[in-house]
Structure 1
Amino acid sequence: MPPALLRYIIAGKLSRDYVILPSGQVRVDVPGGNALYAAAGLAVWEADPPPGLVARVGEDYPALWLDDFARRGFDTRGVRILPEPIDLRSFYAFTDWETRLCDDPVAHFARLGHPFPQSLLGYRLPTSPFDSRTHLRPISLRQADLPEEYLDATAAHLCPVDYLTQMLLPAVLRQSGFTTVTLDPSVGSMTPTYWDDMPAVLTGLTAFLPSEAKLRALFHGRSTDLWEMIEALGAYGCEFIIVKRGERGQLLYDTSTGAKWEISAYPARVADPSGAGDAFCGGFLAGYRRTYDPLLAVLHGNISASLVVEGSSPFYALEALPGLAEARLEALRNSVRKV
């Protein structure tokens, strides 16, 4: 039987994660990446047909993992395997549920008295925190990375990859008939250096979904008022601006009406904060296509994030009790405040 026509695609990164949790628990070489967490957040609400993943990996990426993703309900035809190894290792340590550190893995393992993983030897952070305007990275997404079958979908979320990916793909998707395109910008493009590029990034998007930290980094030296920042970006042709604030919830701005909302985070029992923001974005996309109401879409994303952080895997949310997500959605409605 041929695969069902796609409704959603999630474009981003897959990674091999090495994580130290606030509890001291260590997770070594486990599947991760923003595309995986965003797809899980979407699948909480819309699991059938499966969301299509678009990402680039090397020939050394575990094939068994891709098989497992497919068994769990993700369409992996859009994962391009390059004929070369690519270092997709990602290390981060949480010192608390909000603080994530990515440097000096040796020191973090030594602090715990935990043996340093041999598979993490030689790991280095990227040499520059800024994205390039001219040079594609091996994991940068290209138009050719979109399988022809994926262009039958009409809704897409672009996870953080790099500046060139977020400049190229939205236009390609709109030209292919996508009516809903959401984007979470890369850290390396949310700096004052890229200020003049923001109109081109935002124009035509359905929703722009940065974290508060990214937004403040972009406006460094210009403003410290979040709503002022949000309104400034809203003038560039994006329908909705949503700012993710971790355990403080989200801010939503409707650029056409000027309406503003604050939404509290669902009080989840956090086990692993990994991927919460990405799961939110996937849930937002599903919620928006279910209701075409941006406020309800934020609530959907909020609940997706709450389910993901209660376990230690992108797939934990997909094993939630039937009806739990809907029950949390109803409970969260009372936490909305119009500004």
Structure 2
Amino acid sequence: MLTEEQVRDSLKEVLVPSVMRSIEDLNLVREITVSDQQVKITLASTGLVIDSQEWIKAKTRKTIEKLNKANEIVVEFTKAIPKELNVIRHIIAVMSGKGGVGKSLVSGLIAIALRRQGCEVGILDADITGPSIPKMFGITTRPSGSESGILPVLSRSGIELMSINLLLPSEDDAVIWRGPLIGNTIKQFGEEVLWGKLDYLIIDLPPGTADAALTVMQSFPISGVIIVFTPQDLVEMIVRKAINMARKMEKRVLGVVENMSYLYVPEIDKKMEIFGRSRGEEMAQAANAPFLGQLPVDPELARLCDEGNIEIYDAEIITDLGQSIAQAASVEVE
């Protein structure tokens, strides 16, 4: 006789149209009942239009029939809200005290690093007025969904993305909103988007310590914060503000990342600190957290971001960043 585990494993083959993640990975499988005569599967209809529901029902039946043609197969849908279905192990906020330090770049590279380790990863672009995540990943597809929920867009390497820029009529449209509306939108991205089962959700915060950052800290079960900075003297004071905010909100700083640390000139095999000496160790001490790594000024990385091909960037820092963050996050949970 079939077992529930066999049925559940087979449902990983049933992909949700447009998202291309399985109904199991999106946590849509609510109940499986197996008997000698019948296999009954109850799925959540969250975010699925009628056509998608019918397609998933037919695909589910065919998949189970391959395992055992003798049993009657019943597939039903039930209502659920995304918040009930989302199971996210670690939620990491990436923040900086000021703009222009490469916070979105670091968010993207962190997600890519973790994805290359085999983790299920999503990025919530919480920079409502200055979103840049879709551009870096080359994503222009509008999210699908229904009244019951929004389905994120999947990147080429399998990272779930949600950004206000994907919902605007044009990516050039300005978002001219006051703080409360921005805060509500960020909450909706957490509660009304069907993220499903994720190992990591990376939240790319806007710069500063005002409304948006406060909304994220108060509305999400943040596992920890990663602080991004550049070597300039001016940045040090502002970074400390971000560190102090995380502490006051009782959120652990998982580590610090220094961007634009140096420019490597291969012709002379030399690293030039064009923005001043590295302050990584100083910032790590101030945050009482690990120094996760240095990102260089890399023309190749800049080009890939402009082309929407950040996911093909290959450098040793990607591997190191993924390992460091996974270790920091696991220590935080323990």
Structure 3
Amino acid sequence: MIDFSKISINQIIYVSQIINESSLYQQEFIEAKYSRAMPNYPTTIEFLRMLKLIEINKDTIIVKPVYKELLQDIQKSDQPSEVVKKYLIKHMYNTPNKFREYANQFLSNFSLHGEHYEFKPTLKQKLQYSGIRNFLMELHVLDYDSTDAKYVIEDYFVVAYQEFNEGHLVSDKDFKKIQNMKEKIGRAAEEVVLEYEKARLSEFPHVVNKIEHIAIKDVSAGYDIKSFEHSEEGAFIPRLIEVKAVSSWDYRFYWTKNEIETSRLNSTNYYLYLLPVYTKNEFDLKSMKKIRDPFTNVYNDKNIWTPTIETISYALFNDTRMKESFDES
């Protein structure tokens, strides 16, 4: 098992910058340059290899295409640490690998208390999990509550936690709590977008007064907010907005049949606003994605968006054949 106490975001960024600036990926050269400023080169390189970002061939580092994309993102960003954090969380959440296994083993100790997943470790567990625990805290997956000596999964990660933590048993009571949490986060996201739309149209007070929070009046409408946009002809036309509170690493969201059909019928007047979650009441407006005509640009575009079938509805079509299929014994 890799020693996570010897891994840090700064180390990953630093070695990535060195690799990105190198024309020859010779380990001896990269290690020498890295070791002038950062510790734990062997563990850092092994972590990159474990993530399948690189391969080692004798003394040469082979950079995988997915790592080249990450290197470009790191280089372009003025917040490289956020780029790396998002990538690692996405990798941990979506891709089967050793990092996911280690994280999952630790996170399986958490259980739902009130509206939070918490873990109050014994002294033995503190020592056993200290490395992966501290690394997950650096990724902002966990927070430490010093008043009760316990670790708490951050609210934004709870949305994905049930899917991530395979094998975690959920009681009916806990399931209802989780759904309630998601509903609260979703409603808070709608309120943020409502204020965003009012600010966007603030130079037209008579239009701002017509913006409606439809979701609190009619949950069957197929969208959450009725706003407006200024057409080239000078008229104000409806902008129907469906708000989704999402994770910042993959923007995964659930789309109901009714919402999809409403999107299809309203075409370019329908928008998806995908708003990344920080905590239950904090959102990343700068990273919000606004998608016009999502029926065309999401539902019918499998090159950019990957659908996953979560549930399927069945209705009885042929009662006679159904009876023939019964086991009469």
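General remarks:
- At a computed 20.1 (Kirkwood radius over Cα pairs in Å), which of 1, 2, 3: 1
- Identity of the structure behind -11000 (criterion: helix-only ellipticity at 222 nm (-39500 (n - 2.57) for each DSSP H run of 4 or more, over all residues; to 500), calculated), options 1, 2, 3: 2
- Structure (1, 2, 3) behind the derived value 1.31 of Cα Rg over 2.2 N^0.38 Å, for residues 106-225 alone: 1
- At a computed 2.4 (distance in nm of label points 7 Å out along Cα→Cβ at positions 50 and 74), which of 1, 2, 3: 2
Throughout, read-outs are computed from the coordinates displayed, never taken from laboratory work. Since this is a predicted model, take the numbers as computed values, not measurements. Cβ atoms are built from the backbone, for glycine too; each structure is taken alone.
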